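Down below are the structures I want you to see.
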Structure 1
Amino acid sequence: MPQTSELPSARIKRRGLMLVLSSPSGAGKSTIARNLLENDHGLELSVSVTTRQRRPSEIDGVHYHFVTMREFERMRETDALLEHAAVHGNFYGTPREPVEQAMAEGRDMLFDIDWQGAEQLSEKMRADIVSIFILPPSMAELKQRLKRRAEDSDDTIAMRLANARNEIEHWREYDYVVVNDDLDRAYGAVRSIVAAERLRRDRRHGLFDFVSGLLDEKLD
């Protein structure tokens with residue numbers, strides 16, 4: 001029999017989880033998401049489709065799939081999207097097929113989406129979701145972060161701030177809430193949540209076989 005250095009606990013099969021991060025624009029969810037992807041190789045990003053224009057710092061197919069309104073409508077009409085939402089005058093959606101395949105194969109996916117998308121995902125795949133809402137420490141700090149980002153016009157920043165209070169009103173709908181007053185601390189809190197959720201009994205269907213094997217094990 002071939003030898004393996006893999007620990008028994010690592011061989012316990014489980015269903016993948018859907019880590020949903022939401023926040024008003026500028027509160028830090030995208031930075032936390034990027035840090036997670038760089039340091040946790042068990043997570044992969046669910047790349048959304050969007051009809052908005054690509055920012056200079058963004059890469060098509062990496063940050064988003066940038067599509068036309070006609071393409072987006074076709075995906076929505078054929079049920080190819082798990083969720084979709086209108087945000088700041090643009091449309092966003094999550095492709096269905098890669099998510100369902102990842103869950104079945106035990107791979108974890110990260111979703112950087114707003115509360116509307118999180119609500120729709122919860123309606124369809126609630127048992128797979130771990131949702132976290134990222135709050136800013138203050139509205140004044142949120143405004144400064146949007147300005148420092150220097151990727152949006154003054155009108156766009158004003159619109160995002162106007163929408164922020166409505167978005168924050170939905171914090172109660174999330175499993176966890178993290179205040180991003182310190183990026184390292186907020187990131188650490190999210191990492192702890194992910195680690196705990198991966199160990200939940202109801203996600204680890206392979207425990208049935210593992211425990212059966214323990215009980216059947218013969219000792220000398």
Structure 2
Amino acid sequence: MVTIMNEIWTLVKKEVLLELRLKYALSGMLLYLVSTIFLGYITFSLGKASLNIPTWNVLFWIIMLFVATSSIAKSFIQESKEQLLYYYTIANPQSIIISKIIFNGILMLFLVLTGFIIYILLLGNPVQDIPLFIFNLLLGAIGFSASFTMISSIASKASNSGILMAILGFPIIIPMLLLLIKVSKNAIEGLDRTTAYDEILTLSAIIIIAITTSIILFPYLWRSN
């Protein structure tokens with residue numbers, strides 16, 4: 001257990017250092033995030049279309065979904081066969097998938113929080129229950145990370161990895177996205193938090209299942225390298 005924890009910590013640290021070294025990767029994600037939100041601002045604030053609260057909510061999560069897809073998709077797809085073979089010799093497969101999920105979760109949390117700040121600066125802030133909305137962002141970051149990380153490892157085996165990620169991710173992400181939108185709606189309207197308990201529990205269950213499934217199935221996928 002101690003060995004696995006040390007491996008996870010070392011691998012997460014490696015991912016962070018690599019991301020900081022390749023500054024253009026994080027800069028590209030932030031540029032994509034800002035430009036997408038700014039495009040929404042131009043469309044609704046400067047155009048004739050009105051941005052009501054349901055549209056504000058749905059648009060935010062659609063943007064976060066595309067950001068998650070583009071940022072987490074590279075988890076395994078960018079790794080060469082030589083790198084994967086090297087990881088195979090130095091670490092357990094469980095350590096590798098857990099470290100990827102942790103790192104992608106941290107990265108997604110940074111992106112969704114940054115996106116939320118930029119979003120409310122440009123498109124206004126109708127959220128009445130900020131703590132619940134932030135907690136929902138945390139669940140969304142973990143959920144996107146857990147789902148897309150494993151999907152990325154599967155898609156990396158195919159030639160058309162981007163298309164395969166979209167196909168495999170659709171059945172998992174859509175229910176999760178609907179729950180995130182529902183909890184955000186409660187936070188925006190300032191409803192009693194108990195009204196969102198069912199959605200939060202269901203969302204948490206989906207996240208736990210996604211993480212558990214990844215830990216169980218990844219070693220079998222890893223052996224095919």
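With helix-only ellipticity at 222 nm (-39500 (n - 2.57) for each DSSP H run of 4 or more, over all residues; to 500) coming out at -13000, pick the structure among 1, 2 it was computed from. Derived from 1, not from the others.
Here distance in nm of label points 7 Å out along Cα→Cβ at positions 88 and 200 has been calculated and equals 4.4, so which of 1, 2 was it run on? Structure 2 accounts for this read-out. Highest-scoring entry among 1, 2, by relative contact order in percent (Cα under 8 Å, 6 or more apart), is 1.
A value of 1.5 was computed for distance in nm of label points 7 Å out along Cα→Cβ at positions 72 and 184; which of 1, 2 is the source structure?
Answer by label: 2.
Readers should treat all values here as calculations from the given coordinates under stated rules, not as data from a laboratory. Since this is a predicted model, take the numbers as computed values, not measurements. Cβ atoms are built from the backbone, for glycine too; each structure is taken alone.
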